[in-house]
Structure I
Amino acid sequence: MLAELDTDIGPVVCHGAIERINEIYRGQGGLDQGRDSKGVGSLVLAPPSALGSTWLRQFAPISTAMASGWMRIRGTRRRRALDRGFVLSDHADWPGLLLAIAQTGAENIWVTHGYRAPLARWLTGQGTPAQAIELPVADTEAE
C-alpha cells in the first residue's frame, strides 16, 4: 500500500511494526526511501493494535481509517468506530495463489496461512509436495 501512495500529499509516518517490513521492501528495491516526519497533516500507517496506544496519541487529533478486505462486510467500519473504511485485501485469490506458487519453481511448499490443509492437499494431489505448517503469531502489542 505504501508503494502506491502519492507522498506529495504530505508527511508519511509508519509504526515500527510496519517499518520493519518496509526495510525489507526497500532492500529489494520495492520502495523509495520516502519521507518520515511527525506532525499535523501526517498520514500515519499503523497496525490495528496501535489504536488507543500512547504512540498513536502523539498525533491527536486524528481521523481513523482501515484498509482491509473486512471493510467489504457491512457494518465493520461502524463496529470498529472508524471514520473511513477502504476495501483492500492482502489475500490472493485461488488462481493468483496457484500462479505465484508455480512461478517460484519451488519443489516443496509449506503453507503457513489461511486454508493451509486444503491447499497443501490440493498441491500434493497435483504432484507438488506440500505441507500445512502452523506458525506462532507475532506479538505486536508492545509496539
Structure II
Amino acid sequence: MLGLFKKRAPVYPTESHWSVGRGMHDGMPIFVRRNTSAASLAGHPDYRFRVGVAIPLKSPKADGLPGNDEMNELNAIEDALCARLEVNRESLHVLSITTQGMREFIFYTRSPAEVEPALEALRSEVAGHELQSYVAEDPKWGVYAHFA
C-alpha cells in the first residue's frame, strides 16, 4: 500500500509540448512559451543549474516585440541553441520569454561547465545578434515555477 504514494522519478521528456501565455510587464506586452513537458524533470538534482541566454532585439517594434524577419532569425538561433545545449540530454529548454526588446531562452542543465564553450562556438556563428548569458544554481527551478 505504501508504494501507491511514492513520488515518480523525474524523467527527461522524450518530446516537448509547449504552452503560450501573454500578458503585460511594466506596461509592455510579454509572451512566454513554456515547455509543459519539462515538469516531469523539474527539480531533479542533476539539473539544478539554470542557463539564461538573452538576445537584445535589433529593431523591436514600438511595443518591444520583434518583427517577422527578426522573429525568423530568433527561431533559427533557438534551434541552434537547442542543438548545442540539449545534446545527450545535458540541458533542457524550458522557457522562451519575449518582452521589452529582448528574447530570453531558459534551460536547465546538468553540465554547467559545458554551457559556455557551446555558447562561445554559437556566438561565432550568429551574425547580427548579441548572445548574453549566465549560469546560476536554481535547484527548485524557481524561474520555471514562476511561469507555471
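Laboratory data are not the source of any read-out in this text; all were calculated from the coordinates shown. The model shown is predicted, which means the values in this text are computed figures rather than measured ones. Cβ atoms are built from the backbone, for glycine too; each structure is taken alone.
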(request) Using relative contact order in percent (Cα under 8 Å, 6 or more apart) as the calculated read-out, with 17 as its value, let me know the right label among I, II. (result) I
(request) For percent of Cα pairs over 17 Å apart, the calculated result is 72, so let me know which of I, II that is. (result) I
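Can you tell which of I, II yields 2.2 when distance in nm of label points 7 Å out along Cα→Cβ at positions 23 and 103 is derived from it? All intermediate terms of the calculation are to be shown ahead of the outcome.
Values: I: 2.8; II: 2.2.
Matching structure: II.
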